[in-house]
Structure I
Amino acid sequence: METRLVLCAISAFCSGSMSEESGIWFFKRARKAVLLAADRPSVSSANAFFWIYVFSMIMGRDEIGIPFLKMAVDIVINLRFYIDPDDSPWLVGLNETEKEERRRLFWALCMTSRCEIGRSLGWGLQELSTDHMKLLRPIPGAFKEMHYYQEFCEVHSLIIAIKRHHSSAPNSIQDMLSSPELLTLHMH
């Protein structure tokens with residue numbers, strides 16, 4: 001329910017049929033509804049937090065959206081969404097569409113969070129591991145096939161590694177040549 005409110009607000013804002021002031025009002029209302037409904041971590045709350053982040057970015061309000069992206073990523077970590085639903089015995093009752101919804105939310109958050117970490121290491125976002133998540137699958141009538149998520153995440157991991165490597169000056173040449181960041185860069 002809360003995700004629909006956010007998506008409706010995004011649609012109305014992007015359609016150009018409302019003023020920015022009205023868009024902000026809808027944003028605040030959607031944000032309030034999501035925060036009230038998100039009494040416990042769930043796929044739904046992570047999805048709603050993600051879409052609030054998207055809405056804030058559309059409005060050019062990074063400072064509002066980043067905490068919601070961080071909450072969504074934290075939910076992914078706490079609920080172990082980074083482990084593919086097929087390999088998660090605690091998710092035995094999910095149908096294929098529900099499994100794919102989890103995968104798509106994971107990959108969207110992985111891509112988005114890595115973009116944001118690449119923009120600023122100071123956001124406090126955690127980098128999600130893709131080691132235990134399968135690629136997206138098409139489900140006729142529900143989801144199209146998408147191939148680029150993993151490659152996108154790998155490129156952004158490299159950008160993050162480079163940024164971390166260059167974020168502080170080494171004390172000496174020896175420190176520079178033996179730094180863990182340099183070793184990480186060589187692994188990519």
Structure II
Amino acid sequence: MAKKKKKQSIKINNKIRELMSGEPFDEGIKKLDENILVELTMLLDLKVPMLTKKEMTRALRQTWAEADSTLRLGIVNLLEQLGVKTPSKRQVEDKVDHIVTILGEYEYTREEEQEILSAFIDSKLSKITDEKVANKLNYIRQNKIMRKWEAVLDVKFNTSSKMEFYHSYEFDIDDKTFRKTLLTFSDYIDN
């Protein structure tokens with residue numbers, strides 16, 4: 001009997017993930033349209049003090065957490081009848097297409113595309129956002145500019161945002177003058 005309940009629970013959770021673009025109920029419910037939340041709240045006869053999105057989401061999450069498999073199945077059926085699909089800008093099957101689609105909003109080189117793909121290839125699809133891809137693209141471009149400056153100035157920028165370079169210093173000690181080339185660090189450079 002326990003195996004049957006577990007199988008049923010897995011099927012329900014998979015169906016919810018399918019409806020909610022791969023997210024569990026608790027996360028997917030936050031992204032539903034407010035009108036659908038109102039309908040779902042009314043159909044389930046939930047007592048909500050105010051029909052605000054926050055209150056309805058909280059009540060639906062609580063109901064889901066406390067529900068048995070028959071009520072959960074009922075909620076899934078209601079969501080299907082309401083034609084629920086969490087809003088997403090694009091339906092993408094795999095990470096590469098998703099990343100390339102996001103990159104389509106920007107001008108980029110083939111080299112930048114390859115670096116971004118390799119950076120996100122191990123990430124979950126739901127974790128790859130427009131903002132993260134844009135930030136990574138910006139980071140790659142800043143790194144490229146820094147490397148160019150390093151080559152032109154014959155310096156190196158370290159992880160502490162300090163410039164490292166060799167400079168020849170002249171020392172006067174006991175009437176003797178000599179030159180020594182030493183590694184020199186600049187002050188912190190604000191990007």
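Of the structures labelled I, II, which one yields 1.03 when Rg/Rh (Cα atoms, Kirkwood Rh) is computed from its coordinates?
Values: I: 1.03; II: 1.29.
Only structure I yields this read-out.
I have 2.4 for distance in nm of label points 7 Å out along Cα→Cβ at positions 97 and 153, calculated from one of the structures I, II. Which structure is it? Write out the running numbers ahead of the final one.
Working: I: 2.4; II: 4.5.
For distance in nm of label points 7 Å out along Cα→Cβ at positions 97 and 153, the value 2.4 is produced by structure I.
Taking distance in nm of label points 7 Å out along Cα→Cβ at positions 81 and 137 as the criterion, which structure among I, II has the greatest value? Write down the numbers at each step before the final one.
On the way: I: 1.9; II: 4.4.
Largest value of distance in nm of label points 7 Å out along Cα→Cβ at positions 81 and 137: II.
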Which structure, out of I, II, was mean count of other Cβ atoms within 10 Å over residues 105-112 calculated from, if the result is 21.4? I
Quick check: -20500 is what I get for helix-only ellipticity at 222 nm (-39500 (n - 2.57) for each DSSP H run of 4 or more, over all residues; to 500), calculated from one of I, II. Which structure matches? I
If FRET efficiency 1/(1 + (r/R0)^6) of positions 49 and 113 (r between Cβ atoms, R0 = 25 Å, to 0.05) is computed and equals 1.00, the structure in I, II: I
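Any read-out appearing in this document is the output of simple, stated calculations on the displayed coordinates, not a laboratory observation. Just so it is clear, the structure is predicted and the values come from calculations on it, not from any experiment. Cβ atoms are built from the backbone, for glycine too; each structure is taken alone.
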